[in-house]
Structure I
Amino acid sequence: MKEDERARILEHKIKDPTLKDVRNLNDLLRFYEQVWGFSAADLVKASRIIAKMFKDKECVKFLSFTGNLVSTGFRGLIKDMINEGLVDVIITTCGSIDHDIARTTKDYFRGTFEVDDVYLEELQIHRLGNIFIPLENYGPVIEKVVYNVLSKIDREKCYGVREIIDFIGDELGNDDSFIFCARKRNIPIYVPGFLDGAFGTAMFTYSTTHKLLIDPFKDQKELADIVFKAKKSGAIIIGGGISKHHTIWWNQFKEGLDYAVYISTAQEFDGSLSGARPREAITWGKIKPKAESCFVNGDATITFPILLIMAKSLI
């Protein structure tokens, strides 16, 4: 028996593919599969899980990501997933709404991590990692758009945050906006930490001079209905924090996710939710014990385009 088990475990040999073997997307997948080098193995496994999730007609597909990614060209991948019908529900942070509004109406610029931040402050330029944002292209723009939206709503009616985000999509009216793309396809965007950014702050300041009724529990009721009606659910979770936790938290009420792919640079040994691996979520009922899951360790702006390309080649 031990010999049989040993032979099974040692079934697949490590090979040495060359770059000349890569001529198309399927070749790229085989390249990583043959290399099987550390995180390359996770890319292969994750791409297969994502492809299976995309093809599963019974699966409600969640996409969770942190707002910093929307400040980059990564926003284009989010729009691709929305426009190609690869996502049913988005759960994200307030920063995603901020950056989508700002970038739809103004520009962000390439920068560096090493620049003198005191110097940038004197020039009135925000730095987000290696991205430069002129002050006038951020806060004032977001406030103006949010105020325009709130001035048009029925002030006697109580709204959920998701509904306000839908109205922002209507206001932007531009395919450059992932909010607008989601709005056109009736894909709900949930932001549980909506006060943690310029979008939420603008709603607060507007409420100091105008009647504004916001009920975040309406969003929770919608999420509950989505989860309870789902035969299966799967999630691509990019980054950590509140958007990650909200996604897995609500899926515990249907006995956990059936598919889960985490992409993060966080480590788990400080006990953080951001660094927690899928196996830990099993103990909380947030991922099913028999679910197909994988953790990809790496910068999502590098790893996710590769994952998405490989997964789509398998559909």
Structure II
Amino acid sequence: MQQDIQVTIVGSSNVDITALMARLPGPGETVLADSYQLSPGGKGANQALAAQLAGAATEFIGAVGKDSHSEVALGQLDGAGVKLDRVARSSQPTGVAIIQVDSGAENSIAVVSGANSTVTDQAVKAAGAIDGILVLQGEIPASGIKAAMDAATDRIVLNLAPVIELDRDYLLKANPLVVNEHEAEAVLQQLNPHPARRIEGDYERLAAMLVDEGIASVVITLGANGCLVADKFPAENGGAQVRPLPAVKVKAVDTTGAGDAFTGALAARLANGEDLVQAAEFAGKFAALTVQAHGAQASYPRSLENL
């Protein structure tokens, strides 16, 4: 008998084609790669696998094509026990991400949405009820994101990556909003095109401003510099409180999918009753393990013994 679902991810599923090279090419330049890998990816699927591996019974709702790539895209989710009953089979091809990774673990990514573009409001409504904490990203149409939020019965983790336009009312449903520093600035621009104070690299102020705009809680990921967790002080104190959390120091080999690992693990720990700071601390440790090996899903830890 299947355990009750604790986390539901509505989002994207891709096949990653990853080329490993000494350095990333510049505009118009061709660089010979050392090797390439074909592996499952997509922000939604990555987060679903991470949530499941981090200890939450997880369901993934999305779409893949009727092609051979679909088996690669869903293989590791299936193997880990993620519920896949409501993954649609689209006439569009399975999404593909073309990734370049250099010797310093920096990457560049181009995404062909394919079947992910069919995860619209109609598709999400047809999927039915959403159980547990809902996790969303920016790799499906905005209408699908809004329909999923409308159907949510628990808290919503919104990882708006890439940043797409959402109505203010929907942005304010995030609890937390999980974004990197660049995405955070773009979301603030949507909420307030003319902020009273300029940011200029002050990410603690940026986090506080997002909370002051009405978002219940915010996590800004800062890569090797850890993350910031922001929410409201108790009502009598007013204003936002921002807490920096340091990163776990490791030698990075490939950062692909690390942000997704963080978001999925964060949702899993929230679902298991931890507060946001505790969940973010665990998610940082979980994500740190993933950057020490190549690939996205393949690098996610299959055991929590080292956490």
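The numbers here are math on the coordinates, done by the rules we state, and not lab data. Quick caveat: nothing in here was measured; it's all calculated off a predicted structure. Cβ atoms are built from the backbone, for glycine too; each structure is taken alone.
Which structure, out of I, II, was FRET efficiency 1/(1 + (r/R0)^6) of positions 66 and 218 (r between Cβ atoms, R0 = 25 Å, to 0.05) calculated from, if the result is 0.60? If you can, show how the numbers build up before the last one.
Details: I: 0.60; II: 0.05.
So the calculation was done on I.
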From I, II, which structure was relative contact order in percent (Cα under 8 Å, 6 or more apart) = 18 calculated on?
-> II
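Assuming -9000 is helix-only ellipticity at 222 nm (-39500 (n - 2.57) for each DSSP H run of 4 or more, over all residues; to 500) as calculated from a single structure, say which of I, II it is.
The value was obtained from structure II.
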Using log10 I(q)/I(0) by the Debye sum over Cα atoms at q = 0.09, 0.10, 0.15 Å⁻¹ as the calculated read-out, with -0.51, -0.62, -1.27 as its value, let me know the right label among I, II.
-> I
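Looking at FRET efficiency 1/(1 + (r/R0)^6) of positions 18 and 282 (r between Cβ atoms, R0 = 25 Å, to 0.05), point out which structure of I, II has the largest value. List each step's numbers first, then the result.
Values: I: 0.05; II: 0.40.
Answer by largest value of FRET efficiency 1/(1 + (r/R0)^6) of positions 18 and 282 (r between Cβ atoms, R0 = 25 Å, to 0.05): II.
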